[in-house]
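I've put the structures underneath this note.
We did not get these values from a lab; they are worked out from the coordinates using the rules stated. The structure presented is a predicted model; accordingly, all values stated were derived computationally and were not measured.
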Structure P
Amino acid sequence: MEQQLVVFELANEYYGINIAVVESIIKMQGITQLPQTPNYVKGVTNLRGSVLPVIDLRARFALEAREDTKQTRIIIVTMGSIKVGVIVDGVSEVLRVSDELIEPLPPMVNSVNSVFLKGIVRLETRLIILLELGKVLDLSEQQALEALAN
């Protein structure tokens, strides 16, 4: 079998998510910050007339913050039952990968904090970390984001 992935960069690493959860990819746009939200919630933005919560994956993964660049993108994804904007450093490509190229995570990586990691794609020139975006936020966090959009 084959999977089609959207590959993006975050802190000089490559990550892949299944294209089925991706609605669109947009350039960085204005985000309205909201008080008393977790540090990884950047706020909300207006996307085609809908209020969309936006999270910063760098902050969610406890990576060093950095200024947005011309390559910074917001990937609009379905996460659980809601649409969410996810800020990444840049989107590099859409890639088809064979299931044989996907390796399980090393045992030392498997922990409660890594439930959103599905595996690693080993290509000749690089590794791509596969994410299960629906598990990046737990159910209560997803429900809190859903409340922001309403």
Structure Q
Amino acid sequence: MPSWLLVALQFALIAALVVTTRPLGTLAANLIAIALLAAGSVVGIAALAANRPGNFNIRPELKPGARLVTRGIYRKVRHPMYLAVLLVMAAGVAADPSWWRSLLWLVLLAVLVAKLVREERYLSAAFAEYVDYAARTWRLFPGAY
């Protein structure tokens, strides 16, 4: 699948989750959604703080002059921006749960995993130290994957 299609699917799924989220309901849903939103925001800000402007790419291909970032949150997880997206979108699902919105989130997860697998092939080819870095860090979910 071409990278542009993965990116288009990612943004379409995010848009579908955002526009179909109704206002928060129960107290439990509110608390879970707020916790997930806060966690996603912290992870996203930590990723931005550890990386330099211009090093990010929404496509899995590396930008010219890209550098491998292994400091900050990248010491624990290799793809914190994808994790941030998943946490924030999970907040929307928690706020307004349904089977089909959960399914959209799972499809988003699959798309992001496809992107990160491709991205890791590029990183391995570009940076000799990537294999060692990957061996000591979690791919997406610290403690699980």
Of the structures P, Q, the one that -21500 was derived from, the read-out being helix-only ellipticity at 222 nm (-39500 (n - 2.57) for each DSSP H run of 4 or more, over all residues; to 500): Q
Answer label among P, Q for the case where relative contact order in percent (Cα under 8 Å, 6 or more apart), calculated from the coordinates, equals 36: Q
Read-out P(r) over Cα pairs in 5 Å bins from 0, in percent, for residues 16-87 alone, computed value 3, 15, 20, 21, 14, 10, 9, 5, 2, 0, structure in P, Q: Q
Computed 13.6 for Kirkwood radius over Cα pairs in Å, for residues 48-119 alone - originating structure among P, Q: Q
